[in-house]
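Take a look at the structures listed below.
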Structure 1
Amino acid sequence: MNRKELIEAILKNKEIGHMTKKDADAFLATTLEVIKKAVKKGDDVSLIGFGTFTKTRRAARTGINPATGEKIKIKAKTVPKFRPGKAWKEMF
């Protein structure tokens, strides 16, 4: 499902009311932006029944270039992480 299909699915929900595509797209964009800013700042974003977005640090490590077999150094970095909630895991 891409962004356009997600917006269409949101609009099909009867509980939404009379939201336009433009309104749904703006709502989705704002929601994603708020989540990204909060996680970047170091806050966890927990959506009960869905999951938690967090920021985590990956340690530096040594990797191998698959084309040459040469060992390479991979720098430490901070990355976003998503942990699905219990209800979401139980669906599968």
Structure 2
Amino acid sequence: MTDAVAVELAQQALMLILLLTAPPLLMGLVVGLVISIFQAATQIQDQMITFVPRMVAVFLVLLLLIPWYIRMLTAYTAELYSRVPAV
């Protein structure tokens, strides 16, 4: 395995990590922002109000994106296995 191949595989792995983690993180960010605005408007400062909806939103996003996650991970794994004979 050359340095270029190793760098390419590392870049693909990092890109895959970014693609898979972005939707739940963005949903958590959006829900947290909406709840923070709600808390500022109503002056309710309970920590459970911020935690529970954010957790539910992230779990729903993960649940909805499971098929896409599986497709992305199996495609990357198949590509890695296809490169094994060349190494």
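Read the figures in this text as sums done on the coordinates, not as results from a lab. Computed from a prediction, not measured in an experiment: that's the story for all the values here. Cβ atoms are built from the backbone, for glycine too; each structure is taken alone.
Could you tell me which structure in 1, 2 was used to calculate Cα Rg over 2.2 N^0.38 Å, for residues 31-70 alone as 1.46? Of the structures listed, the value fits 2. Given a computed value of 1.9 for distance in nm of label points 7 Å out along Cα→Cβ at positions 39 and 63, which structure among 1, 2 does it belong to? This value belongs to structure 1.
A value of 21 for relative contact order in percent (Cα under 8 Å, 6 or more apart), calculated from one of 1, 2, originates in structure 1. Assuming 62, 26, 14 is Cα extents along the principal axes in Å as calculated from a single structure, say which of 1, 2 it is. The read-out comes from structure 2.
Suppose you compute FRET efficiency 1/(1 + (r/R0)^6) of positions 47 and 79 (r between Cβ atoms, R0 = 25 Å, to 0.05) for every structure in 1, 2: which one lands on 0.05? Present the calculation step by step, with values, prior to reporting the outcome.
Values: 1: 0.80; 2: 0.05.
The read-out comes from structure 2.
Across the set 1, 2, Rg/Rh (Cα atoms, Kirkwood Rh), for residues 7-54 alone reaches its highest value in structure 2. If helix-only ellipticity at 222 nm (-39500 (n - 2.57) for each DSSP H run of 4 or more, over all residues; to 500) computes to -12000, which of 1, 2 did it come from? Structure 1 accounts for this read-out.
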